[in-house]
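Scrolling down, you'll hit the structures one after another.
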Structure 1
Amino acid sequence: MYKKSAQIIILIAVCLLLYTPRVFAISTFVKYPKNPILAPGQNPSILYKDGQYKMWYEVNYGQGWRINYAYSPNGINNWLVPYQTVIPVGTPDGFEMDESNPYVLYDDSAHLYKIWYTGASSNWALPIPDRFRLGYATSPDGTNWTKYGWVLKGTDGSWDAGGIARGESIIYKDGLYHMWYAATDTSVFRWRIGYATSPDGINWTRENNGLPVITPTEPWELSQVEYPNVIYNNGLYEMFYASSAGDVTTQLVYATSTDGINWTKPPDKNPLLTGTPNSYDGELMTGPSPMRMSDGTTLLWFSGNVSYILLASDGEFPPLETSTPTPSPTSTPTPTPTPIPQVPTKLVILIPGMTASWNFNDLFKCQDSNSQWSFMPFAPLVYNPLINSLKANDWKTSTFNYDWRKRVTDNAQRLKTFIDANVQAGEKVDVVAHSMGGLVARSYIEQEGAQNKIDKLITVGTPHKGAVDAYPAWSAGQAWGGDVMWRLYVTWVERKCAPKTNHNDREAIQQYAPSIQDTLPIFDYLIDNKTNQTKPVGSMNAQNTWLLSSIFKSPFNGTTVGTLSGNNEKTSLAFRVDAPNPQEANLGYWEDGKPVKTVTTKAGDNRVLTMSSTLPDANSQTMNGTHTDIISTKYAIGKILDFLDATNQIAAMMATQNVGNAQGSLDINTIPPKKHKDFDRFIKPYITPNSGLFIIAYHTKLWVMDPMGKFMKDTDGLVSYLNPKAGMYKLFMWPSEKDALIIVAQILPNNVNLWREYPINHRFPQIRTLWFDPKHPKEDILH
């Protein structure tokens, strides 16, 4: 009897063990060793659906905070980023100036994605009520959204009177939407976390008598709590959130609750993560987005330093490649035709133009350290449409950024090292090279001969015969014509590097940026203003010795070569010149003549002449558009993909056959390319700027608030505004050394280039005001 009872008790215990839901506990989190997984971006919201990790996140390219979308097969790498605003900014009431803090759920019954996000007004930085509101939208695909207006605002006179911002988290459970949200009162910022419920995600009721459910009560919560993200785990709510001692969150923390209102904050788990000095999260940590995996591991995406999305885990990280399952035994197959072998995905290397690359230390110190260069902050606006279109059409991509100041031949040697490191023996790559990047690629092919590893090369707007605007820089150290970034770089060398060695501007350019000589024209382009005679380029002192001796012609050492050129834009063709004045002559300026007038033509892309960007015997094509249009617009990207799709040289020639109007050029919006996988969503029009405001920070952290009240943090020492608005800019500085310095550069129309340096001389934080007025420009504008 007793034995039977004992067996029954054991059986019941086993059943309880089998059917009791598993409650996982978090362990120590470790950061992914190859962080960041995506940049720029912050505050991600991540879903796993349809075999993909889908991410909505916020990003600021200088026009304010916007919500973007990306997806990845493993949540770690190979993110496809459509770099566009997926939710249109603006509301009928005129309130919304920025969008941030997205949180996304998928409603299986309605087959809809649902997003909640923060809409911020232009007064978001002021200590007033109703600065932030909670918006709501739905989408059938996660990219095309329909807005429903504001679903939650702050309560007058309450702890959340300033509005709902800095994160919200929603769980659908028991027929209700449960939301935890951060909000501030009417002080500048005083962040707490509240709790609300809703039957439909639109009409919300504040719980806990309208009071916050999380306030700073533990040492690791410092003085402010924000960015909540909650997961539900079999009766237990787990909140991952951020804390700060001021306005910048510096660590991630953790709490649990059984009712969503009363929270336990375990000391042995807190803080979850803190920033690593001098790393991607050394200054700021925020926006946790947890996901509990089937094995109990918690993946935790978060953001650091405003610009980076990072990953941590309390277990194993997901594999980057899916293993092939063991096949089941099958019967002896019947003979079938020999299958066509699959061609492995080929790597496409992008080589950008000279003004796309940036390295603060090398530029600021006028040094050559052979260190890594990266994109300028605005370069992704130009190149990401192409990069993402290539990825969408199953190409692998990599970018070769380079020190554009070096000789083309030197960068060609570095390109060889880069290619060798990225391909296996016997493999080849395809290359898309823009502007100076095309010179680097052709020099590599010349140096390597038949041993080069480039299968197909398309140069886009490359000055194969030089560019006229290089002459003033090389002969007098002056930035004439060209785009805003070109003029910034030339001004940088003449104002920052020349004084270091007592060089004049011409000598500084020739010493610190010798690559400019490699872009001088090899055709006659100087006209004597008195005699009206053209000066033969072979008799000039300013000569492009590299291009004049370069032999790059068919069959191009076995590489299939194509060119894409711009047309119908005002472009420098020649200079009418007089003799320099005695002072200029003593400095060695304008040895071949001083320009007094620029002769222009429409046969170019506004930087490079059409005849200069083509090559004899190459598969050349021309289209109407600017120097950036021909690398970033839908038509241009389609033609680049056409060229890379061609399976042999004859097909490549046909793919880039010059078909067009009477001028031999193609309009951007006519004659569509071949059909590729949809890449329209990656295309965002880029408007070539005619002015720029650049604030350069040395040994100081810098935040800038523009006239619209929008903040921007420096990226590698630089805050950039293209086509900047006139008005007051506020600079918030935290110097780290006594030699801290701020530089303000204004690149304005009519070749007005202004540069002013402001030593800080101490290590105390400070706020200064900059007044920018492009109509009445002054050099000294920081007070």
Structure 2
Amino acid sequence: MSPVNPLDDAATARAVVDDDGVVLEWNDGAVRLLGYSPDEVVGRPVSALCAAHDGCGNLLTPVPVERRTTATVALRHRDGRTVRVPLIGHRRPPAEDRPGHWLLVAPVGESAGPLRPDDPLAVVELVQSPCAMAVFDTGLRLRAMNADMARVLGAAPERLRGLRVTDIGARPELAEVERAMRHVLETGEHDSVRIFLPQLGSGSTVRAWLTSMAPVRDDHGEIRGVSLASHDFTEQLRARERLQLVNEASSRVGTTLDVRRTAQEFADVLVPALADHVSVDLLDPEHGGDPPSEPPSPAVPVRLRRVADRSVAERAKGLPGVGELAAYPSSTLQAEALSRARTLVVTEAPEDLARRFSYRVGLDTRAVEVGMHSAMAVPLRARGMILGVALFTRHRQPEPFSRDDVLLAEEVAATAAVCIDNARRYSREREVALALQRSLLPRSLPVTAALQAASRYLPAARAGGVGGDWFDIIPLSGMRVAMVVGDVVGHGVQASATMGRLRTAVRTLADIDLAPDELLTHLDDLVVRLSDEAGNDGSPGEVGATCLYAVYDPVSRRCSLARAGHQPPLIVRPGGLPEPVEMPAGPPLGVGGLPFEAAELELTEGTVLAFYTDGLVMNRGLDVDAGRMLLQEALAEPADSLEDSCEQVLARLLPRGDVADDVALLLARTRGLPSSKVATWDIPADPALVAAIRKQAVKQVEHWGLEEATFTAELVVSELVTNAIRYGARPIRLRLIHGASTLICEVSDTSHTAPHLRRARTFDEGGRGLLLVAQLTQRWGTRHTPDGKTIWAELPLLDAV
């Protein structure tokens, strides 16, 4: 005999039959049942053993793999009599050494009969138990069971009595139960296993079972069998899984402030845990406004933009792509759920449900092909606004969406909707802050004779938000130029607005030619006032900033600079290596009451100054010293231009391009003004010498080839020198500077009294000089110094125009 089961014996008849109905194996129990030896049966049709003229009836009717059939069949015994046998047929899948086949089993002998009243196995209480219970003898054959166990096993007790668990069902989970039962027999100890299987003999939903086993003893303590109790804990398991899914969603959804990323995280969490396919579509508000608070009208197609999509299978053709805007008519689940403002669940045959997807070519056909049978549309709502809708569908999971599934989807969708709305609000605020900041930053750097410059600005990544970094180059009088870089504490629109106010203040203070340390002092007072305004509700203000301000004079080739809590600039002298500028640090802006100190540098022509903010040198988790060292290495690399140097710096310090904080970088290469372009005279305090001074000035202007400017220059020199002699204090100095596009006239004296422009009345003998200067020059002004003041005026050159 060829054994069918390693635990086989003569108490159970077993036979293996192929799909053509030919007997392949025949065990001792089958010999005992019908009297035929294996040699007489193996290789012959099983129908030859059937006593009825119609064969074995519907026993071998085709069924899905791992399913079974049951039937009472009339079989012919070897001695000619008819034996009615309750058979169970298991449809088994193909294995490595054989194709698909049938395993037929039937109980044989006393184990197939009822228990005697005095049998210890009969006294086990089965009827009143809340669980599905059964009793097995020492051969692990079923001897008794209650009605609940009969429903689980899918057959009446008389059909199954005398069979092992693995004979009753061919699923591998039952082999695990049988091994545990054998362990109970051998050790006398209790055991339990968790298994997942449907009601045997049906295609019902898979259920979760906790199966406990205990030995059955007689009055003498001898083990006479095993009792088995199975508890269906499917609902408890599903409740736990739903709770775990909600908890997982709370930690996985909303990890960023990106709308699409958040929606995709929501879809990823729920596939395949809840659905086989999830899509998220958001309403597309006109003009970028807020989503609506009222449901859309069903009379008009709803415009939705696909922001997330996840499926257990390949993406179906015809589905809207992520980012695509589509119109959904009222017949679609998405539009109907939004118009009703509630969750919509539809469970229908695939052919009927497909009509809901006919708005896209080929999508309804695809729904039928995959067997979509259940769909659920859940509106996404947050803070009183309708953001969009999430669609869930099932085609692989056989169960339709239940009420518990709806509650789960709504709970997770509510969490996701808040995260999506947070991301939407942040994205809008970031766009506003970025637009504001870009409008406040210089669109292009001014071209000056004092230096050439290049810059870069990178806003912070989405998680950090747009900050308040800024830079600027401000032309000053006397061909000097101011360079400034700053960083406002915080991110968002408030930081950008504060940056704009500080940049405007710096430009205003620079126009009155304050020294760097004085300018920072005034700026510090402004930040203190801004902090007080921010804390007008009684809480401390949160406004703070750092700043570095430098002024370079191309005539003297000297640079004066001061900083307020900002990183010092790097200096690269011609032929030298980059190094930090040694200068006093100064407190950050907003501290108040502390002084700022300026430093003086003499710069040879071609010296490069590098100004930057913290975001450049403190990115990627580096400390400021390590970041500054990388910046020095990047600046040391040769480059054809300052623009190339900027690119090299960013590539070295920010290779991925993503930054946690704003980055501002300003590179400036100094130029010097040749001494031949500057003329200086010491002026005696004698009004009679003004005419001689005018002649010398005119001669110098003509020497520079600026004949067209001689008249205006003579008039301006005369007025400014006369005012200095009359109202100023000695010593007095006149300086003419020939720039590329302007002729600059400066008169300095040691008086701190500044002249004021006024309109002279008809009969006034004076008061018209400065008015003429203002009318004839491009601009004019007063610059105060520690030793006095300088009155200056710029004359445009016609050739430059």
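Derivation of every value follows stated rules applied to the coordinates shown; laboratory data play no part. All values derive from a computational prediction rather than experimental measurement. Cβ atoms are built from the backbone, for glycine too; each structure is taken alone.
A value of 1.02 was derived for Rg/Rh (Cα atoms, Kirkwood Rh); which structure in 1, 2 was it taken from? So the calculation was done on 1. When distance in nm of label points 7 Å out along Cα→Cβ at positions 85 and 357 is computed for each of 1, 2, the one that comes out at 3.3 is 1. When Cα extents along the principal axes in Å, for residues 277-476 alone is computed for each of 1, 2, which one produces 76, 55, 27? Considering all the candidates, the number was obtained from 1. So helix-only ellipticity at 222 nm (-39500 (n - 2.57) for each DSSP H run of 4 or more, over all residues; to 500), computed for just one structure, reads -9000; which one of 1, 2 is that? The structure behind it is 2. For log10 I(q)/I(0) by the Debye sum over Cα atoms at q = 0.14, 0.15 Å⁻¹, for residues 69-420 alone, the calculated result is -1.26, -1.36, so let me know which of 1, 2 that is. Structure 1 accounts for this read-out.
The value 6.2 for distance in nm of label points 7 Å out along Cα→Cβ at positions 549 and 709 was derived from one model only; which of 1, 2 is it? Traced to structure 1.
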